[in-house]
1. So if we calculate FRET efficiency 1/(1 + (r/R0)^6) of positions 140 and 156 (r between Cβ atoms, R0 = 35 Å, to 0.05) for every structure here (1, 2), which label has the highest result?
2. Which structure, out of 1, 2, was volume of the Cα convex hull per residue in Å³ calculated from, if the result is 158?
3. Looking at structures 1, 2, which one was helix-only ellipticity at 222 nm (-39500 (n - 2.57) for each DSSP H run of 4 or more, over all residues; to 500) calculated from, given that it came out as -27000?
4. For which of the structures 1, 2 does the calculation of FRET efficiency 1/(1 + (r/R0)^6) of positions 44 and 148 (r between Cβ atoms, R0 = 30 Å, to 0.05) return 0.00?
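What follows draws every value from the coordinates through simple rules; no lab data is involved. Given the structure is predicted, the values throughout are model-derived calculations rather than measurements. Cβ atoms are built from the backbone, for glycine too; each structure is taken alone.
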Structure 1
């Protein structure tokens with residue numbers, strides 16, 4: 001009986017160990033499957049996060065490049081505007097200084113009068129009081145052909161010519177000459193800056 005009991009105990013022990021080993025194997029397999037699934041899920045999520053991060057980085061890089069391009073365009077436009085303003089102011093100053101010389105103004109008026117003398121509707125030369133007397137003496141012969149000298153305090157440096165009984169006016173004031181020169185200069189300046 002002791003032997004039977006011993007065998008029974010061994011059998012119970014063996015069956016229990018076998019059952020425990022089987023149960024442990026199931027638990028280990030289940031844990032390994034769960035671990036594998038968890039790792040795969042984590043890898044998928046990590047890959048998704050990496051893809052999203054790359055997309056966000058690419059998008060950020062494009063926005064940064066566009067911002068830099070826009071800033072460069074704005075800087076170039078501001079530079080062009082500043083240089084144009086500076087050069088226009090220099091032109092106005094130089095043209096005004098040149099149109100303060102009696103010989104220059106007299107010669108320019110005479111050249112303009114001779115260029116437009118074919119006009120049969122008469123011609124008015126509008127100048128400041130400063131140049132009126134010298135021009136009247138210089139253009140005395142043209143007065144018989146309808147050339148009139150008119151003084152105007154608002155004219156400043158330069159002069160204006162009216163043709164066809166005042167319907168056509170050509171402005172040779174310092175501001176008008178400087179603006180015409182600046183218009184010629186702007187495209188070349190823009191080309192240099194875009195260079």
Structure 2
């Protein structure tokens with residue numbers, strides 16, 4: 001005869017297995033397609049500038065919970081970008097930005113997705129949803145709330161645009177200055193990443 005303790009263990013294992021199957025049925029995957037981009041818009045006391053990392057070459061996958069009862073919805077996945085790939089459309093400015101971001105010491109900019117406030121409807125209409133990410137830059141990691149714009153274009157393809165205002169100082173970076181301080185870069189930056197993703201259930 002099976003002991004009561006053994007029966008309890010079997011029952012717990014059964015329940016655990018059932019819960020895991022239920023959870024897995026509530027998870028979908030978004031495959032990040034090649035060709036995405038990240039843009040940083042900034043300004044100095046005399047002009048504006050933008051720097052870009054174009055043609056994101058990795059095909060990373062995000063796993064997203066669709067369980068509405070557990071909002072915000074958890075996401076697992078990251079963007080990993082090479083800081084040396086930043087292009088400011090001006091060789092001197094590009095070199096200054098890479099140096100400011102300590103590209104040789106910290107060559108990667110990592111955007112880790114944490115959650116979404118809700119799962120998008122994916123009905124062809126523009127949807128605006130908030131989410132949480134962590135950004136690792138120059139050896140410092142900070143969490144930020146991001147404004148997302150989703151557009152479902154059919155064939156299981158999502159266009160996602162995320163925007164967030166950050167500061168150089170958030171990452172313990174001093175904004176660059178030129179010509180003895182006459183040209184000063186402002187602390188504020190606007191970060192915009194644009195991704196195309198394929199939905200895989």
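1. By FRET efficiency 1/(1 + (r/R0)^6) of positions 140 and 156 (r between Cβ atoms, R0 = 35 Å, to 0.05), the leading structure of 1, 2 is 1.
2. 2
3. Considering all the candidates, the number was obtained from 1.
4. Going label by label, the one that fits is 1.
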